[in-house]
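Input: structures, listed below.
Nothing in this text is a laboratory measurement; each read-out follows from the coordinates by a stated rule. These numbers come from a predicted model, not from an experiment. Cβ atoms are built from the backbone, for glycine too; each structure is taken alone.
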Structure I
Amino acid sequence: MSDLPEGWSSCSPLEVADLIRGVSYKKGEASTEAAPGLVPLLRANNIDAGRLNFDNLLFVPDNRVSSEQRLRAGDVVLAMSSGSQAVVGKAASLSMHWQGTFGAFCGVLRAAAEIDAGYFGLFFQTGSYRKGMSALAAGTNINNIKRQYFEEFTLPVPPLAEQKRIVEQVEALIAQAQRVADRLTRLSRILGGAASPAVGLGHFVQIVLAKAFSAGLVPTEAELARTEGRGYESGEELLARVRGARVEPAAGGRKMLRRRTARRG
């Protein structure tokens, strides 16, 4: 894309991540209580305002869960099917190590080791993603996300070092804004609820994310490299490394991946 910042490239999210479907289980196998041999399972109700909560978990037999379905830090958990357009497509990243899985109405996008997982996860909090996916998934009664829908989105890909700086800046700005919103909420209660800080915070977050994905938050790696008189790996070169880790589709047409190194970031 000619309008990308210097040193950036772009791709479909599925060029740099695996889409993993959730765990299917029989109703009688699930429990609301933890017990030996059971694994905690996230559902769409555990995805809340861009974050995961661990309330009202279900627990399913360990033998129902494949190795790929065991969540890893950095995974993006998505609601893949719902009767509500407001729910389908909503996403949140797992920011810690947690031994659990996710249900059949959910899916996970797992970024390649060469991509910063935090940066990748931020993309699925943007308004353009949420609105676009809701429109694509709209159905008569049940809204479903199909694999090909992700091909409709373009993920901007800056150099890896720049991805990490973007994540740090986004997190710092949102943390500052959250503190301000919390203070305003307390003032609002004193005034009888006359203001709604949460609305303003949501708008601010979207402004920050828009700048994050257009090189508006931190100096680009290209700029820093020129200033410091050094070279750097561009987004296009980074994508070439990611693509190089992939092999040709197998006989069934499904893309397979070579064993990856541990994810950085």
Structure II
Amino acid sequence: MSVVYNIPANQVAGYRESRIILRIHNSVELQQCLPAIDQQNLAYVQWFIPSNSEDNEDNEVLQQIEAPLDLVLSNPGVDFPCLYDYAALADERPLRVSIPVVPGFGKAVKLAVSLNCAVKLEVAQPDSALMAELAEIMRFYLYQATVTQTIEFFHSLLGGFFRQEPITLWEIQEENPVYARYVTEQEEEIISSRFSGASPEFFEDRFQEELIAGQAECCQCDFLAQCQGYFKWPDRNYRCDGVKTIFQMLRDAALELKNDLVTHDAGLEP
């Protein structure tokens, strides 16, 4: 798989030959860079929803882009009603909402899926309160019959457990250093905004190796194959008890689904 570069709008010209994700913060920025965009190489547009946005021209400008859209909701607990302004775009193209796991994020998740948007959770090292909210949203995804859109990282991990296929959080969260590059405003290449100041080469060559060598929790974790130290940045001493509970619940749900399918195929009542 080729490298995908997540770039700011002012660097489009320098990446015309590369596969890109384009970060846009306002309609003026998008209009200025439109002539330089090769839409064949555009994986998707990351649109950072302005706080308390009342710009009704956003949709008109975004309609000039054929690629999928990723709406980034930086302050979800407050700004989640802004999603209503973009809901109609889901009828024209794939539409995803990226939501940081911060206090109140659950309201934004529930609204996004009700508007027929996929969701990607931007998660770092959640405290116990956020972990409880994360578990609540995972149960909502797993057991709420009205949910028809994916919520990542739950969806891909559930599928990996179900099919017994290898997949890691680094891949799901688009932060695999093998093929992900985030280009800063200063033209520095890192993995993502979460890893400011850390080179992709460090994570490719040393980070996981050092964790395995010196971190007893990772060495003894049942979910090392799926996590590979994802939750050990930036604080390597972060305790993953809540994370492991989430992973266990997903694995249990995958097994439950398998058993239900076996029962159904056998013509038995569950």
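Can you spot which of I, II the value 23 was calculated from, given it is relative contact order in percent (Cα under 8 Å, 6 or more apart)?
I
Which one of I, II has distance in nm of label points 7 Å out along Cα→Cβ at positions 189 and 229, as calculated from the coordinates, equal to 5.8?
The read-out comes from structure I.
Using distance in nm of label points 7 Å out along Cα→Cβ at positions 157 and 173 for the comparison, can you identify which of I, II gives the largest number?
Between I, II, the highest calculated value is found for I.
If you rank structures I, II by distance in nm of label points 7 Å out along Cα→Cβ at positions 29 and 245, which sits at the top with the largest value?
Largest value of distance in nm of label points 7 Å out along Cα→Cβ at positions 29 and 245: II.
Have a look at I, II and say which one yields 3.6 for distance in nm of label points 7 Å out along Cα→Cβ at positions 45 and 125, as calculated.
The read-out was computed on structure II.
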